[in-house]
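Multiple structures follow.
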Structure P
Amino acid sequence: MRPALRRPQRRFDSPQQEAYLALWRTYDRLSALEAELFGSFELSAQQYNLLRLLEARHPEAAPTLSLSDRLVSRAPDVTRMLDRLEQRGLIVRTRSTEDRRLVLVNIAEAGLALLKEIAGPLRECHRKQLGHLEPAELKSLVDLLRKARAPHELADSPWK
């Protein structure tokens with residue numbers, strides 16, 4: 001009696017699904033390292049991203065509404081994130097004198113100091129995440145990722 005031939009198991013429905021799941025798995029593995037780092041500073045990755053956006057505008061203030069468009073990943077409640085950062089003294093919010101509906105956000109000195117403290121450990125985290133890739137491989141990866149998300153970005157996105 002011959003052993004039954006096993007049909008190869010199909011792992012993915014399409015090349016697109018395989019690529020998407022590979023991206024998702026990669027994000028999960030790389031973000032775990034970053035979450036551990038930011039957690040040690042009592043920050044989320046999105047809070048860190050907000051602080052970096054404010055640092056880039058410093059000493060000018062940023063309108064609250066403009067911040068959500070510039071985040072790396074969508075955040076459902078930027079106001080709550082800003083509340084937490086303000087409670088820690090990392091940012092300062094003020095109302096515009098010209099338009100009372102407009103809330104402006106500045107990074108505080110404590111926020112600048114925290115970013116400076118995080119800089120070295122974050123460089124090390126990025127080295128752990130992707131330091132095994134060659135510069136040309138990193139450039140190719142960035143180019144492919146940009147191409148993959150381009151049809152899904154808003155026309156005025158800074159990530160285009």
Structure Q
Amino acid sequence: MRVSVNDLHREPLGRVTIDENARPGSVALEGSDRRIDLQWEGALDDRGRLRRCPVCGCREIFKRYDFPQRLGLALVIATAAGAVLLLFLWQVIWAMLLLLAAVVVDRIIYVFTGQCLVCYRCRSEFRDLVIDETHEPWDLAIGEKYRPIRQIEAAKSQEQCTHA
């Protein structure tokens with residue numbers, strides 16, 4: 001499995017390729033002398049499926065499509081700008097065709113994009129492993145439980161500023 005490793009503050013540390021069958025106790029990050037310890041106790045179930053994060057030990061992980069979000073945002077912005085321009089020029093049919101083309105491209109990307117597992121706590125990403133129906137997608141309630149403390153403190157200070 002390929003892992004994009006983050007620390008508990010969700011800062012990227014690097015990438016590593018791990019043989020989950022060997023279950024190494026520590027691994028060196030690619031292109032670095034830094035080593036990270038892995039916690040395999042209870043990380044895999046009987047069928048070899050990942051059930052907890054071996055990087056931080058968190059018991060909750062979610063699945064998501066492994067698609068670069070910036071590319072998706074760029075597609076949406078370019079399509080919206082093009083459609084607005086075409087509508088401004090009274091080219092309604094071409095604007096609708098552009099929007100339809102964006103939907104078709106989106107579906108094609110959806111079909112060919114793989115999935116990865118992400119840890120709620122540290123946001124380490126796990127690729128090239130078996131993901132089944134027991135792995136749940138993102139859940140807001142669980143995500144709020146693991147929101148970084150600095151974001152919570154920033155929200156509280158912002159709230160205090162608006163009430164003052």
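What to note about this one:
- Once relative contact order in percent (Cα under 8 Å, 6 or more apart) is computed for every structure in P, Q, the highest value turns out to be that of Q.
- A value of 3.9 for distance in nm of label points 7 Å out along Cα→Cβ at positions 47 and 143, calculated from one of P, Q, originates in structure P.
- Of the structures P, Q, the one that 1.0 was derived from, the read-out being distance in nm of label points 7 Å out along Cα→Cβ at positions 71 and 127: Q
- Each of P, Q could give helix-only ellipticity at 222 nm (-39500 (n - 2.57) for each DSSP H run of 4 or more, over all residues; to 500), but the derived value -19000 comes from P.
- Read-out distance in nm of label points 7 Å out along Cα→Cβ at positions 63 and 103, computed value 1.5, structure in P, Q: P
- At a computed 1.7 (distance in nm of label points 7 Å out along Cα→Cβ at positions 23 and 119), which of P, Q: Q
- Among candidates P, Q, the computation of distance in nm of label points 7 Å out along Cα→Cβ at positions 95 and 111 that gave 2.9 used structure Q.
Each value in this text was obtained by applying a stated rule to the coordinates, not by laboratory testing. Note that the structure is a prediction, hence the values are computed from the model and not measured. Cβ atoms are built from the backbone, for glycine too; each structure is taken alone.
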